[in-house]
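A.B. asks: Presented below are the structures under discussion, each in the form of C-alpha cells.
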Structure 1
Amino acid sequence: MASDPDRLAVLRALVRGECSPRVLVQLLAGIPFDSPTPLVLIGRADIRDMLARAVDGSVPNEQVQEWAELLEGREDLGHEAGHEDLLASAVFELANPLLTGLPLIDLHRSWLARLTT
C-alpha cells in the first residue's frame, strides 16, 4: 500500500488528469478507495481543464470517459465546496456518456460551458 504522501500525489495526479488512464490505473492499484474523509477535492477547474483538452484535441474524447470512471465512486475524493452536486453530476455523466444520448464532443462542450459560468 502507498504511503500517505504517495497516495496524495497519486490522487492529485488523478484529479488533474496528469497521466493517461492506463498509467493512472497502475498508480491506483496499490491505493484503497475508502477513506473516512476526502483527501483530495475535485474542483470545477479540474474538470474544465480536462474538457478543454478534449475539445481542443489535446486528449482523445474517449480518454475523458476513462478518466471520469477512475474518479467516480472514490471515497477518498471529495468535491469543491458549494458545487458538490454539480461536480458529482459532471463526473457521473462523463463516466457514463451513453446515458446522455449525446456525442462525446457535444457532451464535453456542454459541461465545459456549464462549468465555466
Structure 2
Amino acid sequence: MGFAFVVTLDCADPHRLAPFWAEALRYHANPYHAPYLTLTDPTGRSPELVLQKVPEPKQGKNRMHLDLFGNDIEAEARRMESLGARRLSKEPVLGPTGDRWIVMADPDGNEFCVCQGDVTTLER
C-alpha cells in the first residue's frame, strides 16, 4: 500500500502566495492555521499543496518542483504569467523523450514547469 502525501512549499507569506497557487492549480484555499495554509483539489484527485510560513528566504534552485501538465503549454504559460508567475525559459525545453516544458517561477521565485501532455508523457 502506498503512502498518502501532501506537497509542502516553504514561503515567506502564505496569504500572498495562496491566491496564485489556488488559481494556477484550480484548487480551493482553506483557512490559515499558522504556519500553514492548505490548498485542496476540489476533485480530490491530486495531493494537497501546503504553504508553510518560514523565516528564511529562498536560496538557489529548488531541489523539487511541480510539473503542471496541459495540452497547450504556451496558453498555460501565459495564464500563469497573468497570475503573477515569471517565465524562466524563453522557449519550450525539449526533453530526451520528445516531451516539452516551459520553466516558470511563482511570485516567490519557486520554480515549476508547464509541461505538454499528461503525466504518462514521462513514462516513455
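Where a number appears in this text, it was derived from the coordinates with a stated rule and is not lab data. Note that the structure is a prediction, hence the values are computed from the model and not measured. Cβ atoms are built from the backbone, for glycine too; each structure is taken alone.
A.B. asks: Of the structures labelled 1, 2, which one yields -18000 when helix-only ellipticity at 222 nm (-39500 (n - 2.57) for each DSSP H run of 4 or more, over all residues; to 500) is computed from its coordinates?
C.D. replies: Corresponding structure: 1.
A.B. asks: When volume of the Cα convex hull per residue in Å³ is computed for each of 1, 2, which one produces 129?
C.D. replies: Source structure: 2.
A.B. asks: If you don't mind, another one. For distance in nm of label points 7 Å out along Cα→Cβ at positions 70 and 86, which of 1, 2 scores largest?
C.D. replies: 1
A.B. asks: May I pose another question? Relative contact order in percent (Cα under 8 Å, 6 or more apart) was computed and gave 22; which structure, 1, 2, did it come from?
C.D. replies: Label of the originating structure: 2.
A.B. asks: Give the label, chosen from 1, 2, of the structure having the highest value of mean count of other Cβ atoms within 10 Å over residues 62-69.
C.D. replies: Structure 1 gives the largest value of mean count of other Cβ atoms within 10 Å over residues 62-69 among 1, 2.
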